[in-house]
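The numbers here are math on the coordinates, done by the rules we state, and not lab data. Note that the structure is a prediction, hence the values are computed from the model and not measured. Cβ atoms are built from the backbone, for glycine too; each structure is taken alone.
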Structure I
């Protein structure tokens, strides 16, 4: 029974060094299938992640991106206004 194993498990966890504990808690992303499944799950469940995946492109020449304010101008290059417009056009809720 699992309950019988808990004291030994707890003792082993408490005896671990920091490096071993971090290694044990680290996600295993060596599997391409697992990484793709996690990405697919993220893109299906997170509107911001889906927008970023579809609309943003990394440019090494740009040090930072301007996020903006809710009342900002869509045509002034602010990311928030582009995200809000995308949500209004592609998702089933008001941003």
Structure II
């Protein structure tokens, strides 16, 4: 995995792209991702700008934010929560806007 982050980061830089990773948890049963901290750490170490959305579904019931009982992808409400938090984090983090200039 570390090798993959490094390769993607270098390819982004070579192509004049901003290396950004957005951590978005699964909403399946609103379980905690045991690899979250490792993934965020390794992506940061490789040079990525990381936007952590791990609390995007906080306080939500899984049935209210997923497409169906068998399809745990976010529904319209789930996507709304994602977009609001993503935009808030982008506005709040001045380091991200440094990349935008």
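Key figures for this structure:
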{"read-out": "Computed -18500 for helix-only ellipticity at 222 nm (-39500 (n - 2.57) for each DSSP H run of 4 or more, over all residues; to 500) - originating structure among I, II", "value": "I"}
{"read-out": "For distance in nm of label points 7 Å out along Cα→Cβ at positions 19 and 51 computed as 4.3, the structure of I, II it came from", "value": "I"}
{"read-out": "Label whose coordinates, when Kirkwood radius over Cα pairs in Å is calculated, return 14.9 (choices I, II)", "value": "II"}
{"read-out": "Structure (I, II) behind the derived value 13 of relative contact order in percent (Cα under 8 Å, 6 or more apart)", "value": "I"}
{"read-out": "Winner on FRET efficiency 1/(1 + (r/R0)^6) of positions 3 and 75 (r between Cβ atoms, R0 = 41 Å, to 0.05) once structures I, II are ranked, highest first", "value": "II"}
